[in-house]
Structure P
Amino acid sequence: MYGREEAKQLNKAFWTTFGKWSTTKRKRLNMRERWLLNKSGIRGYRFRFSAERKMVGVHLDLVEKFPEARQNCASKLRFLKEDFEKAVREPIVWDFETPTAETAVVSIEKHGLTTMNREHWPLIFEFFYHNMSQLENVFESSRDFLES
């Protein structure tokens, strides 16, 4: 086990290394350097990565505060559900029932991986990169529909 400070440093090293790795890979493939994440450009949606004890994930959250607007955003994602599932090779967890304003509606999770084990980093990087890229591609191709 790691002490609190060691774990904090390892976590920081993981995210820094992933940022550099993904930026380099995206440049090489002529993609924009930065992920959409909080700046999706469409109100109500936010992308994020997560890394918890023995699970990593890629998520598309609904962050709309008003229930009617949140329902509208959720219904658009329901409509695009098949597109997301075709694009992503991993099982997707859909959660349209949670009533809070910051809810992961689309989650792709991988259990058994941890950022605390440097040997897992290449697997996590590829998992993050592939799945976030696919979510972003569907999101971008459906931008007009999502903004309406």
Structure Q
Amino acid sequence: MSSADTRKRIAFVQACWHREIVDQGRDAFLAEMKRHDVPGDQIDLYEVPGSLEIPLQAKLLAKTGRYSSIVAAGLVVNGGIYRHEFVAQTVLDALMRIQLDTDVPIISMVLTPQNFHEHDAHLEFFHEHFKVKGAEAAQACVKTLENLRKLVA
């Protein structure tokens, strides 16, 4: 996808909980988009406090008509209670509804590990895992935009 092909911008919405991990995904996403000839200045970065705040931000961005796609990134962890599963499900359900209601694709990088503990082994694993997920989100974004262009061509 060349920059000439990209008529609209891409929004990247990131939760700030566990920022040191989620930042890895954002950076990998930006690097992979650059490899696909999408310059960083076509990608707007937004931060929200936590994953529950991502859907509203995504909805407001989608409604502007400025974005060809929105990427959502967050890490919802098990803090010793089962609430994390409800948070993750709520966020993903909302993101799905937003993309279906607005016709703006939303690529989700909101991840919920079954067990997460803030010790060195898990922190290191998820730092690396978010790099992989960031690159995968970029690839999904590029492919989704290519598919959408075929529909309007």
Origin of the value 39, where percent of Cα pairs over 23 Å apart was derived from one of P, Q: P
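If relative contact order in percent (Cα under 8 Å, 6 or more apart) is computed to be 25, which of P, Q is the source?
Working: P: 25; Q: 32.
Label of the source structure: P.
Kindly point out which one of P, Q the value -18500 was derived from, the read-out being helix-only ellipticity at 222 nm (-39500 (n - 2.57) for each DSSP H run of 4 or more, over all residues; to 500). List each step's numbers first, then the result.
Working: P: -15500; Q: -18500.
Corresponding structure: Q.
All of the numbers you see were taken from the coordinates with simple rules; none came from a lab. Just so it is clear, the structure is predicted and the values come from calculations on it, not from any experiment.
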